[in-house]
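Undergrad: Just below sit the structures, each encoded as structure tokens.
Nothing in this text is a laboratory measurement; each read-out follows from the coordinates by a stated rule. Quantities reported herein were computed from a predicted structural model and do not represent experimental measurements. Cβ atoms are built from the backbone, for glycine too; each structure is taken alone.
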Structure P
Amino acid sequence: MKRLLLLALLLASLPLAARDLPYPASADAHVALQQALARAKGNHLPVLVFFGANWCEDCRALARSLALPANAGLMAQSFNVVKVNVGNFNRNLDIDHQYGDPIGNGIPAAVLLSPSGRTLYSTRAGELSNARRMSASGVHDFFEQARARAERAH
């Protein structure tokens, strides 16, 4: 009986663990990107495209930091966010190439697009590739600067 209870608890926890991954394997990045661009035309907020993978410790660290209240508020109020899962650098590479290969110097990487889809900024130098060493305030400052850049370009 105890074994059945433990198995039931384990199975019940699996969907939660999958939901907690920052880059869901089943997500269609192409559809998500098109939806974000459509939202951007309506709400006039820039699109922030994150490239990463669930195996990447820095990607998970960035996702945890972005989930903190101050950072989550900035993301929700300032950007239409899209996550692109690059797997083992073998998934969604067409999207990466479309925006100038921001993952070339590591993940996580990000691209900031205007509401019309024009590239405003890309982390081509690996600026986020050691996100696990960035403080929550450092992450906030980085994306606050991205928000300001988008406002100046608009």
Structure Q
Amino acid sequence: MTDQAPDEVEVLQEATRLLAGVALRSVEVLGGAVTLPQYRVLAVLSDLGDVRSARVSDALGLEASTVTRLVDRLAAAGHVTRDADPTNRSAVTLRLTASGRHLVAQVVNWRHAELAGILDALTPDERGALTRSLERLIDVAAEGYGATAVHRLPM
């Protein structure tokens, strides 16, 4: 660590708990249709489109066998399909079904409404300062944590 005050790190830890809580509660809107790990697979497929299962494993930082078990359940429920990769017969391509896309949309819409409600408690100036700070945090730390940089950092 460098020169961060302990309370700066603690505030970031509390913000992490808050956002994790929102993420966990958002999956509850699905009424048990999928677990949080299964939802993570759906969300990755929503972001990446049709991809090989190995790419999903990489994106989630999970072993291929774990992703296979998660996809087995999602496919059985009709949320994901498996297709043979035309360029490599031993590879499997995963695709969201309409049902899977609907589940992702439900969670995204719930999260959007929940976060908007939280932001409504802030003044416009506070919202602007928070947004700028979070954009900067994402820019410097996104790689490796599943986020996409908002702005390009100066070279």
Structure R
Amino acid sequence: MKIAIASDHAGLAYKTILIPDLQNAGYEVHDLGINVQEPDDYPDRAADLAEFILQHKAERGVLICGSGVGVSVAANKYKGIRAGVCHDTYSAHQCVEHDDANVICIGERVIGIEVAREVVLAFLKAQFSHEPRHQRRVDKILAIENKNMKEEII
């Protein structure tokens, strides 16, 4: 599976650790930055990753900032991106299985690196269930996205 990973300065250490772990697990990893400790704006990293996924250059994404919340808010502004903040393995696999999430957001200041490793792998190994109740709910999310996009154009 092709995945994209990005962080702001507050997530750089975990990004640096996770990339070789993910490569060793067999994932094709695209590092979208940042790669310096200079202060950075998390919406820029979320935008880069969301656009990369929407261009079909990766199937899933991993975003890391201090809390995971900022990158989630920014990524979810993109039609077709479903980003969830997950700091436990249950939420990590459930957001894919039930909600068809394609981006996981974690906070380097919130969880330890060993938990982060487990959470990201749980997210990447999960598959959308396509159960009718879950598909119906995802379809409703897509309808909301489409409605809101049309209203902005008017």
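Undergrad: With mean count of other Cβ atoms within 10 Å over residues 38-45 as the yardstick, tell me which of P, Q, R scores highest.
TA: Evaluating mean count of other Cβ atoms within 10 Å over residues 38-45 on every structure, the highest lands on Q.
Undergrad: From which structure (P, Q, R) was Rg and Dmax of the Cα atoms in Å calculated, if the value obtained is 16.7, 63?
TA: Value 16.7, 63 for Rg and Dmax of the Cα atoms in Å corresponds to P out of P, Q, R.
Undergrad: Sticking with this structure for a sec: Distance in nm of label points 7 Å out along Cα→Cβ at positions 54 and 102 was computed and gave 1.0; which structure, P, Q, R, did it come from?
TA: Source structure for this number: R.
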